[in-house]
Structure 1
Amino acid sequence: MLLINGLGAGLEMWTPFASRLCGDREVIAFDLPGSGRSAAGRWPIRMKGLARLVDALIDRLDLPTVDLLGYSLGGALAQEVAHRFPRRVGRLILAATTPGVPSIPPNPLAASLMLTPARYWNRGIAERIVPIIAGGRSARDRKVLDRGIDWRLADPPSTRGYLQQIYAMTLWSSHAWLHLLRQPTLVIHGDDDPLVPLINARYLARAIPDARLHIVTDGGHLFLLDQPDDAIAAISPFLVSPAGGLDVDLTAGRS
């Protein structure tokens with residue numbers, strides 16, 4: 001199972017989630033260019049270039065296919081990889097993400113605060129910014145917030161790398177080819193996400209042919225990190241379910 005993180009995030013931030021994945025599944029995480037221990041590129045690249053890097057990583061690991069989980073920006077990249085390299089992806093999990101342009105926009109304040117990586121550099125700034133952009137448990141529980149900030153500060157992105165990741169996402173869209181994705185897909189989203197409104201997840205689950213939707217109650221943008229048990233409860237059965245036949249659950253609002 002290959003994990004692709006969100007904007008500016010280093011692979012250490014996966015620790016609360018990855019430690020709860022059970023069974024004999026190998027879990028692989030990496031730093032996108034400009035995050036953690038991966039240097040920023042000399043020149044910025046678009047999403048299709050990042051998808052080629054992920055394909056090259058899978059090749060380097062000598063894996064024929066992977067189950068792919070993408071989170072936020074990583075969810076957009078996961079869509080791109082599944083589209084461009086469909087034989088590489090077994091199951092697809094899209095968490096707290098968007099189909100790109102056009103989509104229902106975030107809370108304007110949350111969006112503006114995402115333009116700076118300062119929350120990765122300074123604890124005081126992170127304490128003020130993260131609850132606004134994340135919502136959910138990080139906004140309700142100070143202990144959870146503090147623990148998440150510890151992981152966030154461990155390996156911050158460079159300014160250059162952070163801006164290059166924003167550039168990769170700018171004007172990106174999957175609308176034209178979502179209906180062509182054939183991987184069994186789980187769209188998982190929190191209902192208290194100020195950065196990516198829930199309606200975007202509903203759209204993804206409708207547009208991808210073999211997809212279902214799971215909504216994390218009271219989950220914010222960081223539900224994989226601050227409510228990992230709630231996410232695992234949906235992800236683990238999906239990973240072992242028979243391929244195909246996954247229904248989109250939109251009737252009751254929760255699965």
Structure 2
Amino acid sequence: MSTNTKWFSCYKPKPKAKLRLFCFPYAGGGSSIFRTWSDDLPDWLEVCPVQLPARENRILEKPFYQMADLVPSVAQAIKPYLDLPFALFGHSMGAWIAFELAHHLEKNFNLLTKHLFISARFSPQTIDNKGLHILSDADFREKLKMYGGTPKAVLESDELMQLLIPILKADFSICETYVYKQNDPLTCPISVFGATKDHLVDADSLVEWKKETSNNFRIEMFAGDHFFLRNYQKELLTSITKDLEMLNL
């Protein structure tokens with residue numbers, strides 16, 4: 001990918017790439033969380049972080065609130081960049097987006113994902129209707145503390161939280177209103193990553209992802225909490241690279 005668009009931020013284009021890895025962020029996150037991934041990946045693998053509306057360079061755009069609206073929009077934006085084989089990675093909220101996108105691309109365009117990487121997210125059959133997105137801003141702010149992904153300095157800043165809460169509520173709405181529909185299993189392998197100290201997603205809930213593929217499946221656990229990808233980036237990317245090397249592109 002030689003240029004950036006509003007949907008994709010390819011921080012380090014790789015002209016010799018044989019495969020593109022599209023990465024979807026956790027709730028409230030932007031494409032910048034994947035900014036340094038290319039530094040730890042081989043030249044044949046190009047990282048293409050996905051930039052959702054209402055954050056970073058798209059801060060003035062309206063966010064999505066429903067998975068059913070978001071996925072078709074991402075699919076249309078991503079199609080021109082699927083001239084190479086591709087894989088999908090998603091962390092937390094991003095995992096469900098990547099999963100639904102893989103189904104959408106296969107069903108509507110006969111475009112097959114080479115590998116799906118699920119990180120820190122329980123299987124889509126699990127109900128996630130806590131209703132956090134409909135809380136008052138004050139109550140929502142208190143609930144954020146249990147997730148551990150928002151720095152204390154941000155949580156204590158009224159000005160920053162005024163900007164962040166609408167984005168987070170929209171993202172939580174995507175997850176909490178998401179309705180899983182039974183489809184044929186994906187034909188691509190699925191690798192699932194979890195963390196031993198993640199109090200939001202336990203290891204047992206990750207096993208259910210096995211039902212979503214007719215291909216190879218594996219689970220790998222890292223140390224750390226729900227946001228383990230921050231502190232274990234090199235280890236995570238080494239694992240992803242090994243999986244993709246098996247494709248023999």
Structure 3
Amino acid sequence: MVQIIAEAGKNWLTKENITVPEALKNAKRLALTAKECQVSIVKFQCHVAEDELKKRHSKRHSWIRLNEALTPFNGFWKPLKEYCDEIRIEFLCTPMSVRAAEKIESLVKRWKIASPDILDLDLLGYVKNTNREIILSSGMTEKRQQNRAIDFLDGRCLILHCISEYPCPIYQMNLWELPYYDGLSDHSLSLITGAIAVAYGAKIIEKHFTYNGWGKDSNVSLNPEQLTHYISNIAEAELAMARNSRPTREEKELLKEFYVL
């Protein structure tokens with residue numbers, strides 16, 4: 001069965017002057033929404049400004065600082081993980097630097113690395129040494145760069161096809177490439193791309209979602225009704241791809257109406 005990651009992204013940030021308790025409340029609401037949509041994994045992002053600013057363009061610095069300020073370990077990450085355990089949904093968090101990985105290591109059972117950090121060998125080296133499952137997104141990179149990361153990790157990773165456009169137009173999805181990957185990180189607003197990915201053999205599908213139109217990533221996110229529909233399409237695709245003997249029992253019975261056997 002395909003694993004579905006509901007990407008909460010920045011969607012807990014509903015206003016600029018939000019407080020830490022409000023941010024945590026919103027993150028919990030997003031986790032519960034994912035659970036209600038029958039998703040098994042919900043994902044967030046962890047930033048540590050001092051470590052990350054040196055490798056990011058200055059236009060991202062304000063978001064990185066704000067994220068870190070609103071997500072203290074004991075006031076946000078730890079209680080959010082405990083809540084996810086309580087409602088029985090896997091807590092997954094993408095570390096955006098080595099120190100971010102150090103910060104959340106005790107809370108996650110596997111790693112999801114964002115597309116731009118497929119080139120960060122310091123971060124890849126850190127997560128490699130934890131001997132946990134590693135999932136990489138491949139947006140913004142060429143095959144040679146992806147292969148370099150895979151080789152560096154000794155092949156012990158899953159890599160997702162990804163087009164880093166927000167949202168990604170359906171005609172840019174290049175889903176024909178899926179057989180070369182383990183799954184799909186889907187930034188489109190389509191409700192059928194996940195089902196197509198299943199037909200190509202995807203093991204993991206990641207999709208942004210929001211609650212009530214919340215957040216900075218809402219323009220690339222499905223609402224709960226859409227996410228439920230997206231997941232239903234995936235479930236139907238899995239049924240359609242099931243292996244069955246041919247002709248079916250029903251076909252054998254129908255054949256008797258045409259020929260006396």
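Taking distance in nm of label points 7 Å out along Cα→Cβ at positions 102 and 222 from the coordinates of each of 1, 2, 3, which one would give 3.8?
Structure 3 accounts for this read-out.
Here distance in nm of label points 7 Å out along Cα→Cβ at positions 142 and 182 was calculated and came to 5.4; which of the structures 1, 2, 3 was it taken from? It was calculated from structure 1.
Rule-based calculations on the coordinates, nothing more; no lab input. Quick caveat: nothing in here was measured; it's all calculated off a predicted structure. Cβ atoms are built from the backbone, for glycine too; each structure is taken alone.
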